[in-house]
1. Matching task: 0.95 is the computed value of FRET efficiency 1/(1 + (r/R0)^6) of positions 11 and 83 (r between Cβ atoms, R0 = 41 Å, to 0.05). Pick the structure from I, II.
2. Kindly point out which one of I, II the value 18.0, 55 was derived from, the read-out being Rg and Dmax of the Cα atoms in Å.
3. Distance in nm of label points 7 Å out along Cα→Cβ at positions 99 and 147 was computed and gave 3.1; which structure, I, II, did it come from?
4. For which of I, II does helix-only ellipticity at 222 nm (-39500 (n - 2.57) for each DSSP H run of 4 or more, over all residues; to 500), calculated from the coordinates, equal -10500?
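Laboratory data are not the source of any read-out in this text; all were calculated from the coordinates shown. Computed from a predicted model, the values in this text were never measured in an experiment. Cβ atoms are built from the backbone, for glycine too; each structure is taken alone.
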Structure I
Amino acid sequence: MTQIDQEAKVAQVTIELQGKFAYVTFDHVAARNAMTVGMYESLKSICLDIANNSNIRVAIFRGAGGKSFVSGSDIAQFSSFKNGEDGVRYEEAIHDYLNPLASLPIPTIAVIDGMAVGGGLAIATCCDFRIATPEAKFGVPIARTLGNCLYPGNIAWLAAHMGMNIMRRMLLLAEMIPASELLAQGYLLATYDQEQLGKEADALAERLGKLAPITQKASKLTMARMIASQLPDCQDLIRETYGSDDFKNGVASFLKGEPPVWSGK
């Protein structure tokens, strides 16, 4: 088995069914569960399968390894981007990968120990409820790291769950927000020590699984449609950002482990 094959094998999203619950795990421990394209595709496929399985009442999402939920997306893929159109296609693809999760007709729980960053924050926010360790941190520090941007649907979804003020701090100041603040704000349902997380996730799933499923479906999908109902066309902004010298420099610097120097071009 080649090194590439070995890396591909451990970069995966898995599902385990236990009765009426589905346990979905992001497993890319060597990269703090950063999402590869294959992992995003698996997540989409798994969510579509869950949506078509009437026996599943609750889905629980968690990162492998106990140190990170999902630390973002695989940065190496950006090295092949040639212009802003690549960025537009990528952001639309990410939206397409995450939409089946956001629109699942059943309640979902994100169990977060460690970081939920970038794509990981988006995945956690697509879930209905989030529980985390007190040490967990959340953010989208792309203004400090890569110099890219987000799809408007993802920003609208994040803002609806966190509020614009927190989103400004994440996107414009590149702040990582601690679990304690997001618990007080309501983004997190609760925080628990790491050894309690699994048990508390199961207890929450049991509570959700006893309630009226059609009512839950109608309620959560109505809220999702409300958020998506007035999305603006921001392709020009995405195209400009991904086509910039700053983005190319940000990716190259990140992969070298060096701090980027922003030119504004």
Structure II
Amino acid sequence: MITMERRDLILSLLKEKDVVTVKRICEETKASESTIRRDLTDLENKQIIKRVHGGASLLKKKREEPTLIEKTTKNQREKNKIAEKAASFIEEGDSLYLDAGSSTMEIIPFLKDKSVVVVTNGIPHVQLLIEYDIETYVIAGKVKRGTAALIGTKAVESIKEFRFDKCFLGINGIHAELGLTTPDPEEASVKRTAMLQSQITYVLADPSKFGEVSFANVSEVSDVDIITTVGIAEEHVTELSKLTNIEVIAL
């Protein structure tokens, strides 16, 4: 099989499934592992695919964003462990910003019995915060369909009324050179403002977010502390190895 045919087959496999392992690609193409790794590296350099732990996936569209329901059902175990670790940094009396999204929502049960105050732009977060009897402020803003996040100019101005000890953000893409990104420029502004109002910012990100690049820039990777789990593709570990602000926890 010539190179072009092999790479077409690789892309066909990736369109069928979110993630395809190197082993599976080798079986389907009858090519060696070293050949497939070279193919995947070339396709990633052309920004067609993304390397993930043990395989590859198609690179998401820059404006593509899953709904909250879709986010909630993916990588649940990883998100729970990341949230548990994130909560370990929270101290009694802290004022917190919890970003909208499924990863940050996982923190809320770990706040039980902690004397904290929370500000959030996540509408689904509010009911859970009430259930755990946590003092909560909800910012103003426009409701974003699909994720139920409050965004826009009013959201940005509303956040400026507060100061936070710690800020916990979700993110769509983490790239060593291109930074932290999200599909929506309005939501990126909200995240940036929350960061500016906080003493320290933690980004909660499962391994699938590494190597992704979305439409709107939020910040440099060095501006935040990142909490993730094992399973980041080796190529992205190498890119990010010079950074000291990434904590990788075991599952």
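1. Numbers: I: 0.95; II: 0.75.
The value was obtained from structure I.
2. Values: I: 18.0, 55; II: 19.2, 63.
Answer by label: I.
3. Numbers: I: 3.1; II: 0.8.
This value belongs to structure I.
4. Among I, II, the structure yielding -10500 for helix-only ellipticity at 222 nm (-39500 (n - 2.57) for each DSSP H run of 4 or more, over all residues; to 500) is II.
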